[in-house]
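Heads up, there are several structures right after this.
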Structure 1
Amino acid sequence: MKVITATIAHLDQLAPLFDEYRQFYKKQSDLVGARSFLEARFLKEESTIFLVLDDNNEALGFTQLYPNFSSVSMKRDYILNDLFVTAAARGKGVGKALLLRAQEFSSKENAKGIMLETAFDNPAQHLYEKLGWKKDVEVFYYAWEVEK
């Protein structure tokens, strides 16, 4: 198993994973849309994606980080927006490898850190906490969406 920084050359491996990830969150499959979305992120250099490959170069999982900035600390930080591991690869350390690679990247970039949000019942919370992530209990999270 190896963790690589994905490039546009990995779209064929990444797009099906991204589509599967979206289906996990109850979205309709849209492989063409998934590929187009990821391609735009690469071309516009809007995110960093780490991809886990097995010894046969089969994709096992990915995480996508979006850059953000903290005005108070005057530093970049990252939003870990997507983390997905294929059903067959779960429980084999893929998620941990992705999180550790994201943390390493953030440190090398001299960032403030990484933020993520997750469901209250997401079992991955134990992994986050084991790797040093802290649950924020001091602030509320609000969201506003454009009416459709």
Structure 2
Amino acid sequence: MKNKKILLVEDSPDDQELIRMAFEDGRVANEFVVLSDGLQALDYLFCRGAYVERDISDTPLFILLDLKLPKLNGLEVLQQLRANPQTALIPIIMLTSSNEEQDILTSYQSGVNSYVRKPVDFNQFTEAVKQLKFYWLILNETPPDR
């Protein structure tokens, strides 16, 4: 099996860089695809618009999805991904700064696999990424490719 990509959907350039650095520090070798808004994420995953030439069978290992995104928010993206058989089984981790109970509840009701708050401190964030790596890249068994 080839080394699958990790899809990061995050609008903040600072958070994008922090997440990238934390994954590098955690020695995650998977390639990152970074997208900045919800509509761009759906275009990428469904091979539309600028991504029409992308191989639709090249699904990400998992998606790190911010809740508050421009164009379409993370919940709208999540709901569309869960409604489509091509993307319904991709593990999705809501990675957000929100600790609102309603955001957590709605995310799980919409089919998110995990909800992780972004720590503000880099060291805490690096530790959180190591935990994500351990679970999602080592322990977790993903559905077989179709």
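Per-structure values
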read-out: When relative contact order in percent (Cα under 8 Å, 6 or more apart) is computed for each of 1, 2, the largest belongs to; value: 2
read-out: Entry that produces 1.4 once distance in nm of label points 7 Å out along Cα→Cβ at positions 39 and 87 is calculated, selected from 1, 2; value: 2
read-out: Read-out distance in nm of label points 7 Å out along Cα→Cβ at positions 55 and 111, computed value 3.2, structure in 1, 2; value: 1
read-out: Answer label among 1, 2 for the case where Rg and Dmax of the Cα atoms in Å, for residues 31-118 alone, calculated from the coordinates, equals 14.0, 45; value: 1
read-out: For P(r) over Cα pairs in 5 Å bins from 0, in percent computed as 2, 10, 20, 25, 22, 15, 6, 1, the structure of 1, 2 it came from; value: 2
read-out: For 1.1 (distance in nm of label points 7 Å out along Cα→Cβ at positions 47 and 79, calculated) the corresponding structure among 1, 2; value: 1
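We did not get these values from a lab; they are worked out from the coordinates using the rules stated. If you're wondering where the values come from, they're calculated on a predicted model, not measured in any experiment. Cβ atoms are built from the backbone, for glycine too; each structure is taken alone.
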